[in-house]
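Take a look at the structures listed below.
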Structure 1
């Protein structure tokens with residue numbers, strides 16, 4: 001007997017303004033917001049996406065700023081430009097059944113001022129002692145973790161659940177063939193340890209391709225610590241690649257190297273590799289043991305020598321099993337279903353007295369389109 005159908009929800013998805021939704025190049029959080037938004041719409045919900053004006057997700061979009069902040073060349077302090085967007089969202093809170101924010105602690109003060117159920121997914125690392133006071137001050141705000149490991153520094157927060165990231169099932173192509181090189185994909189930064197990836201590749205005598213962005217904050221690290229290593233041969237630095245290039249880049253690799261040195265909250269690139277059928281060789285930091293299945297989708301080890309040994313036996317891992325694990329645990333459909341359960345729980349538990357206005361969602365975006373949210377700001381609606 002099938003479960004009873006649940007009601008259609010009017011949901012606000014609030015994305016960071018750093019990247020477009022989805023990003024043009026690198027960007028994990030905004031990519032996940034795009035996939036979640038589109039899957040929720042496919043499941044019959046009305047979703048309004050608050051994001052940068054150059055976003056292209058297939059949803060009604062209210063622009064919080066004309067273009068993504070990073071590719072506009074704006075400094076990190078420009079995150080403050082998210083505040084007018086948050087005001088726009090919460091001034092219209094009564095028009096939604098649920099507000100889902102992806103801006104870490106930025107939305108917490110606003111969420112306290114409305115009766116509409118609000119939940120925030122924390123996408124970043126939480127082991128920053130200077131911020132503990134902020135999170136604890138707002139410890140009653142409902143939050144979602146992207147891995148159980150992410151919660152460890154702040155177990156006392158109001159955790160609703162853990163929801164692993166997911167990708168559209170058809171986003172990346174499965175490649176059953178054995179790859180010919182090792183891959184490193186993501187961001188050049190000390191905690192990502194591209195230097196270890198180079199050391200591992202040279203230890204096993206395989207070529208390494210590095211597709212990664214270099215943030216301004218990490219430019220000095222790249223120039224002084226990584227660029228000199230590129231001269232030794234066998235390593236190709238490609239730079240940032242688009243989403244369309246990932247299937248070939250990951251699918252043609254023998255393995256993805258993920259030798260991180262920090263408490264990784266999730267590690268989206270690991271499930272991207274699985275979707276292509278490519279095993280992952282990683283250090284067991286943060287969420288890595290939670291995302292990978294040892295011997296099924298990859299191997300974990302701590303030292304360069306042990307990681308090199310893992311590469312030497314990676315052909316024992318079935319690429320079809322990697323893809324099957326992705327299909328079972330890490331699709332956008334699985335992710336959206338898990339968030340949907342949280343939304344219904346929040347709605348069922350909502351405080352009495354919350355105002356409800358029916359028949360809105362897309363209408364809200366159209367209403368905002370017809371007026372200026374504030375001086376110098378633009379709101380628009382894009383319908384794919």
Structure 2
């Protein structure tokens with residue numbers, strides 16, 4: 001399922017769908033496709049919608065990954081259950097459903113495929129989370145699910161067991177989805193169908209203890225990037241240039257034709273996309289820099305995301321550290337998030353970017369200004 005927009009990830013999703021946000025120098029969705037392929041599945045249907053051309057152009061027919069990729073289009077994003085229905089013409093017999101924004105190991109896909117079940121049964125992978133209230137909290141009796149509570153919040157979680165977003169179904173699930181009521185948000189959720197199946201005691205759980213991260217909020221881009229570099233490794237592309245005196249830590253991934261200036265320092269958990277330029281004496285730590293961006297001389301960027309073709313001026317500082325951020329009316333306290341600078345944003349020299357700042361695409365910031373909070377796209381920020 002890769003049709004969603006990801007509004008909580010704006011401005012990064014203004015020009016790309018959520019599953020195409022890059023971490024470790026490849027889109028999140030590519031890790032999912034690789035996991036599915038490594039699990040032995042060679043026929044993949046991508047349900048696409050919002051800015052689907054970005055996905056279809058990138059993955060094509062799937063030949064580069066050794067799989068056959070076809071596409072089902074969800075013209076309006078009306079929920080995960082509705083998304084699964086769009087794939088019905090492409091499905092014959094048993095199939096696996098995955099979220100396109102959660103990075104998992106091939107093993108969980110294999111577990112779901114191999115789980116014993118009878119006709120009409122569903123299989124759901126479950127895992128543990130330190131933030132179960134942000135997901136679907138699952139109550140089990142042995143290997144059967146007895147209840148699923150969707151995002152009950154930090155104080156409404158009866159357990160740490162959550163829905164991992166990997167399902168095994170057969171054709172009967174389509175009728176179960178159609179029998180569900182549309183929610184108050186106008187969406188038809190796959191969890192509604194699971195509720196219906198749970199009431200019939202036909203949802204079997206498989207417990208997954210491996211790698212599992214998802215992309216929900218802007219600060220997740222930074223933490224997921226760090227996890228990806230740890231799990232899959234990092235390195236410097238052969239066509240990248242590292243000038244004299246620059247220091248590059250082990251947990252850093254540098255894309256093709258990137259240039260790291262003299263005496264710059266790339267500390268752990270940094271990803272530089274293709275054609276990124278890092279000026280002399282610049283310092284980056286725990287940061288994701290999209291392709292074509294420029295980090296000028298002496299700039300400091302911590303715990304942050306810098307958008308495609310954006311510029312961070314000389315001696316500008318993205319302070320980093322903990323921030324309190326409000327997203328869609330929900331207050332998030334003490335998240336590690338220096339901020340995000342949108343695509344094509346131009347930040348002048350000597351700017352101070354306070355923790356939690358969200359600068360929109362194409363914004364222009366005058367030298368010496370201070371940035372804080374959420375700033376709309378195409379805004380011109382002058383020194384106050």
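Nothing in this text is a laboratory measurement; each read-out follows from the coordinates by a stated rule. None of these values were measured; they are calculated from a predicted model. Cβ atoms are built from the backbone, for glycine too; each structure is taken alone.
Of the structures labelled 1, 2, one was used to calculate helix-only ellipticity at 222 nm (-39500 (n - 2.57) for each DSSP H run of 4 or more, over all residues; to 500), giving -8500. Name it. Computed on structure 1.
Set 1, 2, criterion distance in nm of label points 7 Å out along Cα→Cβ at positions 35 and 283: the highest-scoring structure is 2.
Here mean projected area of the Cα convex hull in nm² was derived from just one of the structures 1, 2, and that gives 18.3; the source is 2.
Out of 1, 2, which one gives 0.25 for FRET efficiency 1/(1 + (r/R0)^6) of positions 83 and 203 (r between Cβ atoms, R0 = 41 Å, to 0.05) as computed from the coordinates? Among 1, 2, the structure yielding 0.25 for FRET efficiency 1/(1 + (r/R0)^6) of positions 83 and 203 (r between Cβ atoms, R0 = 41 Å, to 0.05) is 1.
When mean count of other Cβ atoms within 10 Å over residues 187-194 is calculated for each of structures 1, 2, structure 2 comes out greatest. For the set 1, 2, ranking by relative contact order in percent (Cα under 8 Å, 6 or more apart) places 1 highest.
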